[in-house]
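In the part that follows, the structures are each spelled out as structure tokens.
None of the figures in this text is laboratory data; all of them are computed from the coordinates on show. All figures in this text were calculated on a predicted structure; none of them were measured in a lab. Cβ atoms are built from the backbone, for glycine too; each structure is taken alone.
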Structure 1
Amino acid sequence: MAERWRAMSKTPQPPQPASPERETDLYAPVRALLVAQGFTVRAEVRGCDVAAVKGEHTVVVELKLAFTIGLLLQGVRRQRVADLVYVAVPRPAKAAHEARLRENLPLLRRLELGLLVVDFRSAAPGVEVVLQPVPFQRRSDSKGRKALLRELALRSGDDNTAGCTRRPLVTVYRENALLVAAALARFGPLAPRQLRAMGSGPKTLSILHGNVYGWFERMDRALYRVKPAGATALQTYATVVKRISAQLPEQLPE
């Protein structure tokens, strides 16, 4: 079982339905694959759908007609008694359904479960080993971690509601843009250097020049003002603006 199986089992099997009607329809193809690898195979052994042994090496396969959470729970429980555990399901009839099945591969890898797909499209159903149950090694994303920590450190408050998708998120970038808009709304058109002197941050010029939200308008080479869309945003995010604009001076610095 250490090597990756890709070939279909060619061991003669009894006639199978064009599509499985019961979990028991999966047994013969799965059994044939294990037998071909030199395993002694038995069905329904102490709650395991399929149990196989070769020397001291044990394999368990749980059968289901569909990929479900219940199937995963069964597989995880079987890991207590077997060296390797696979879950086996029929190959979906539609390509879109098969694509969704393969979307679960990262989850299976984390659970250290293998995946067998039984194909009933031919007279002699075959089994594809889509995933081997190898030990999971978490990949660290140091760049993503730094970005997460930076965003957490720079946000001035908790202005979002987890799970909400109807309102744009208040990110560090949006906070910064709101601060720039608040300064322009308070003092009128300003140059980036004047805004930075008020504490708008090193990204002030890129925020004004990029104008991601459409809040700003350049009047000449180094002078910007807030547009009506920006004034509306200041009202929409009034709670955030009240907090972050507290750092702005009451009067325009000399």
Structure 2
Amino acid sequence: MKTLILKASPNKDGNTATMAERFAAGLQDVGYSDITEFWLNDLDIRPCQACNQCFQPPFAGCVLDDDFMTIHPAFRDADLLVFAAPVYWWHLCAQMKTFVDRMHPMLTFGRENALPTKDLVFLTAHLANDPYGVELVIRMFESIAGWAGMGFDAVRFHSVAGHVRDDERKLAEAHELGRSFINWARPELSIGCPVENCPFLFRDVDAAALHLVMAADEFHLAWKAEHLSAVHTIANTRDLVAEALEILRSKE
């Protein structure tokens, strides 16, 4: 298993960096040593220019000449993605948000490296324990991973009490999450999306059902309006995924 860790905090001994180190130690404990790391704060990554050139053949990445293209091949080849980033001012820190906004080229990977073959881990620290801050950031990544068919886990640390290095329970949580990948196997993509014009394939019907609920383009919205009982909100995600899963299983 190949792992890519993106550390976004400007503090190299900060909370999210420390959690990422403990997570990586857990991976190494169970035999996964192929780990590539980048410090986003040290790189020159410009904001997305919304040109959509990344969707044009030969699908070589981004046309902007900056450090994003240094990360791009490592992201393509990674099986496990680890985003370690704090929450500042109610949202994801700018270093990581800028990178996420540049992820359009990741949609043009071939099937072997497509997003649904990957798993995503989000490690975050926050000072203000406001549900409209950190909770919405975590929900954002849940939605991204669900739409993309990726497995998803998150570890959050409320830093009001001090540095995470002094919180053995939280360090153990990050370490054990790393160890939990001990039996990881590359998923085979065999389940298609029933929505016309959607090219995604998924590892299982559960992933496909979550994708159906999380997707929000005009084609998926039309499918949901026809097949599901309600408009998707944060509060009814679980119920709608259960409905979508029942529909998919009825067609197996």
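Figure out for me which of the structures 1, 2 the number 1.8 belongs to, where distance in nm of label points 7 Å out along Cα→Cβ at positions 99 and 131 was derived from the coordinates.
Details: 1: 1.8; 2: 3.0.
Of the options listed, only 1 reproduces it.
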Comparing 1, 2 on relative contact order in percent (Cα under 8 Å, 6 or more apart), the highest sits with 2
Of structures 1, 2, which gives 18.4, 52 when Rg and Dmax of the Cα atoms in Å is computed from the coordinates?
2
Ranked by FRET efficiency 1/(1 + (r/R0)^6) of positions 147 and 195 (r between Cβ atoms, R0 = 25 Å, to 0.05), which of 1, 2 sits at the highest value?
2
